[in-house]
Structure 1
């Protein structure tokens, strides 16, 4: 039986992916921060006749300790994981710092994906064709990783924070392919405009109005946007790294996938976790000289 773990599995595309995979007979672990949304998801799973195949884990994945707990719980329940779908993201109008002292967007939108993607490595290697699907902004080139200010202590803005984390996810895909900690292949997927509940409140009002207007015209439903994610579980990409932007393949020679920057970010992330939290089994082995 296929086992799928969905980070951010109670809203939007994550929820759509959970219900679609349950409908195909999979065992699905949905991770979310809101107990009430978890209860509603369980009710929907029961209505599909799949209540016994859904596991909901409540967690605040902006916390390193919570990622560690979630990985331990998933490993206990699911020795093999066929797919990890990474959806969780939250915008903050003002700079917010987590319990680990990290900027909250970076912690949830990027660092949690790094920790789960590496932390489940043994479970991936127990599956026949594992895949990690990272839903972010592949193909976009705006924004950059601020290596001298990952915590955005200088000049924070919600859009800047989102763009930095998006570019960090591009580099995460590259580093997971160039210096893999498991056999899992990586699909970076940018769905484009998607109709979801909320998600714009943190943006400046003029930007929010433009995006909302465009979304009313061009946005797809979460079910439509999640269709390639659902399909990737059954038919994982053949290459170690694939990027897709709204149905079009992305050129992996773009500067946003630069191998040297990917290695630099992987090393900086490892150092950051060790400094803020200490040793954890979620961290991959240190990169060997010249790797990546």
Structure 2
């Protein structure tokens, strides 16, 4: 029986513009690591957090990874506990799922130590519990794709993998800036018109149908956020220019990644994505921000046990 495991969880693009809180996909490259030890005491504790530029809570119940393992312990009535060490590879407030990646990595590592490991779908509700510590709500558009890999439709009770052509590529550009999730959510307060919900529902339907059919034209027609993006875009300096740079390079669509300030764009192939990435970064530079670009298949990797 293993008493220690290390797992890696990739970053993610939440919302995919048209799927607020319910649609997301994983990103190859950046991610968080968690090392979890099985301990005799029936508790969860965090021993160390490395790689973060801000002070993160070491109290388990106030940390996404700790809260997720507390939920797991309680649900399974485990007689033992867990000790966690986190190595952060995703900047917080980046729109790349940094808080979610910590709890998913911890869950996947802890799962490897269970006498009867759970499936990713069974880990999903515990991951949402962990994510809620940081975001204030139970939504799965980040933790779902991290657990399953690729593009995922994540609702309160279901997590569904959405097939996409393997050559479709995402460019994620992360500027050297922070936008707190709670601030980004505050921007969404206010009245909405019914026609906005109808338009957003239509666009989400087109994107999902296009992914399942491998029809880029349908995705291009639908990948436009009319509900959330207009209210959050003013919080991201240079956003309009970054998005336009992606569209000028034949993107299927572009929008805010998660709560921002990162921006993502989808392309039909890696070559198009490679040409677009420098232009998107140049647009951020014109707004005064250095940035980092990640290129990944839309069908990105799932979290995995490393050791």
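Throughout, read-outs are computed from the coordinates displayed, never taken from laboratory work. Predicted model only: the values in this text are computed from it and were never measured. Cβ atoms are built from the backbone, for glycine too; each structure is taken alone.
Upon calculation of P(r) over Cα pairs in 10 Å bins from 0, in percent from the atomic coordinates, which of the structures 1, 2 produces 7, 30, 35, 20, 8, 1?
Derived from 2, not from the others.
Computing helix-only ellipticity at 222 nm (-39500 (n - 2.57) for each DSSP H run of 4 or more, over all residues; to 500) gives -11000 for which of 1, 2?
Derived from 2, not from the others.
Any idea which of 1, 2 comes out highest on mean count of other Cβ atoms within 10 Å over residues 78-85?
When mean count of other Cβ atoms within 10 Å over residues 78-85 is computed for each of 1, 2, structure 1 gives the biggest number.
So if we calculate relative contact order in percent (Cα under 8 Å, 6 or more apart) for every structure here (1, 2), which label has the highest result?
Checked 1, 2; max of relative contact order in percent (Cα under 8 Å, 6 or more apart) sits with 2.
Among the shown structures 1, 2, from which was the value 0.50 of FRET efficiency 1/(1 + (r/R0)^6) of positions 70 and 190 (r between Cβ atoms, R0 = 25 Å, to 0.05) calculated?
It must be structure 1, since only it matches.
Of the structures 1, 2, report the one carrying the highest value of distance in nm of label points 7 Å out along Cα→Cβ at positions 166 and 182.
For this comparison of distance in nm of label points 7 Å out along Cα→Cβ at positions 166 and 182, the top structure is 2.
Work out which structure the value 2.4 belongs to, where distance in nm of label points 7 Å out along Cα→Cβ at positions 110 and 174 was derived from one of 1, 2.
It traces back to 2.
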